[in-house]
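A.B. asks: These are the structures in question, set out in turn.
We did not get these values from a lab; they are worked out from the coordinates using the rules stated. Being a predicted model, the structure only gives us computed values, none of them experimental. Cβ atoms are built from the backbone, for glycine too; each structure is taken alone.
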Structure P
């Protein structure tokens, strides 16, 4: 088992830069490229530092933030890597991160923002979503990430029709996206049971989020949902990818959806222990939460567990 860190660090001196379309639009185009080039170069440099850091901490997976190349798909200020003065050097930095991750068995992933909705009935939303996913596919190729995880989106009054729209959009995605695409159950609309047959039919792995399942149950037990999700990954010959988080105010403290700073060890399913799998730790304390959970799982008496250390 490997535990994964999501995007950012709490105390480690690793950070990523961003910018807004508004600030870019205030600049001439050549100055936009210069500013973006500096930001993208810094982010590419810091990705390598991030991977060195998770390797040192024994964390086996890292989710890369979606705005890694900020505003790249924006209709007014979007750009290509080759437009930037440091484009070639940025590509070399990404290649170095890909090599480091491969050498040290660090699994990389992306989880595009919530505005990526392939099941939307609105054509412009779908077009924007495809463009954003293609950006992720390009970046995933560059760094060697193997997962681009999305939600099914809204219900729009009929789940079956929404999933059919999602199905109809898939042929328009590039191979770079399709081979990495996964679906995750959410805490409002789509449960593991809702997605099971869709994932099976299209050979799309199911990312099982146990916190979402507890917020939005469907009659399946955690063991059953774990098993069906695991089989969806085995069907395509890949290691399962799951998510864990705890409610900020506990399960009896009102809305259980917001994430806590740390993971309550009681929320980590016993049936996950000892399995070969990747588990992203979605917690506000970031690497502090991951390393604490690693230590707690190693000391749990209910099952043996070998955590995947990035070494």
Structure Q
């Protein structure tokens, strides 16, 4: 009897697969991607504990234990890298997420649908620009010689500022440029959450005489709080990813002290100097920290809030 039930279950599964072949075909694409680029590299992760030599291969390289981790931890730049990475990661979190929420709420509350759609389109278009193009735009705006901003400063009697090579202004440029580029794209998920709010709540609030600000504060924001929590938790899981592409394009030797992050250091040490084992060790270190942060923050949210992702 049990064999017959198992056979019927398998037959039903294959029948569903044939019936929805197109859907499973689409699912196959991300499945293959994750297998090739996420799961298979786990096998090669063991080189973090080896003195990896490309000619010897993964299995032929000698074990060195935690030596690669110690090399990173004892590096002269370790604490500087950690400081810069955490600063930019938390800075982007504190700047981009509130701005994205504000943009989403503003578009949702707008009484002019056409204007709202136009502004939304303009806001998320920068997401599709590469950091190479954004760097060119920043040069046009901020170059000390003939940048538009410095031309205005000089016209007002001030002295030009080297925004991209000054340790005082560089962090602000990084945070603001990231917010400008990603704010509109990040707002999409909040706009989707806003669309799910029951309109009768706003109608009842208007009947009670609530102002627009009160409706936002007591209805809109509490309604999308689970989505905000989820976004923050997911960002915390990658808190040591401060944005390699951005930093690689913007930083230079004069601002290394405030611009060098873990990823750029790994690029120089691991790829330019062919220390693949060291780069892998740092990647594992980042993964462990990220896992700990997301599990810990999720536990706190479960205890003190109403939502979680685990």
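A.B. asks: From P, Q, which structure was Rg and Dmax of the Cα atoms in Å = 19.4, 62 calculated on? Show your work: numbers first, answer last.
C.D. replies: Values: P: 19.4, 62; Q: 25.0, 91.
Structure of origin is P.
A.B. asks: Work out the source of 16.1 here, i.e. which of P, Q gives that when mean count of other Cβ atoms within 10 Å over residues 72-79 is computed.
C.D. replies: Matching structure: P.
A.B. asks: For Rg/Rh (Cα atoms, Kirkwood Rh), for residues 168-271 alone, find whichever of P, Q sits highest and give me its label.
C.D. replies: Q
A.B. asks: Starting from the value 11.5: which structure in P, Q was Kirkwood radius over Cα pairs in Å, for residues 40-79 alone calculated from?
C.D. replies: P
A.B. asks: Oh, and also: Using mean count of other Cβ atoms within 10 Å over residues 104-111 as the calculated read-out, with 16.4 as its value, let me know the right label among P, Q.
C.D. replies: Derived from the structure labelled Q.
A.B. asks: Quick check on the output: 19.2, 58 is Rg and Dmax of the Cα atoms in Å, for residues 96-215 alone, derived from one of P, Q. Which one produced it?
C.D. replies: Of the structures listed, the value fits Q.
A.B. asks: If helix-only ellipticity at 222 nm (-39500 (n - 2.57) for each DSSP H run of 4 or more, over all residues; to 500) computes to -21000, which of P, Q did it come from?
C.D. replies: For helix-only ellipticity at 222 nm (-39500 (n - 2.57) for each DSSP H run of 4 or more, over all residues; to 500), the value -21000 is produced by structure Q.
A.B. asks: Looking at distance in nm of label points 7 Å out along Cα→Cβ at positions 24 and 48, point out which structure of P, Q has the largest value.
C.D. replies: Largest calculated value belongs to Q.
A.B. asks: If relative contact order in percent (Cα under 8 Å, 6 or more apart) computes to 21, which of P, Q did it come from?
C.D. replies: Structure of origin is P.
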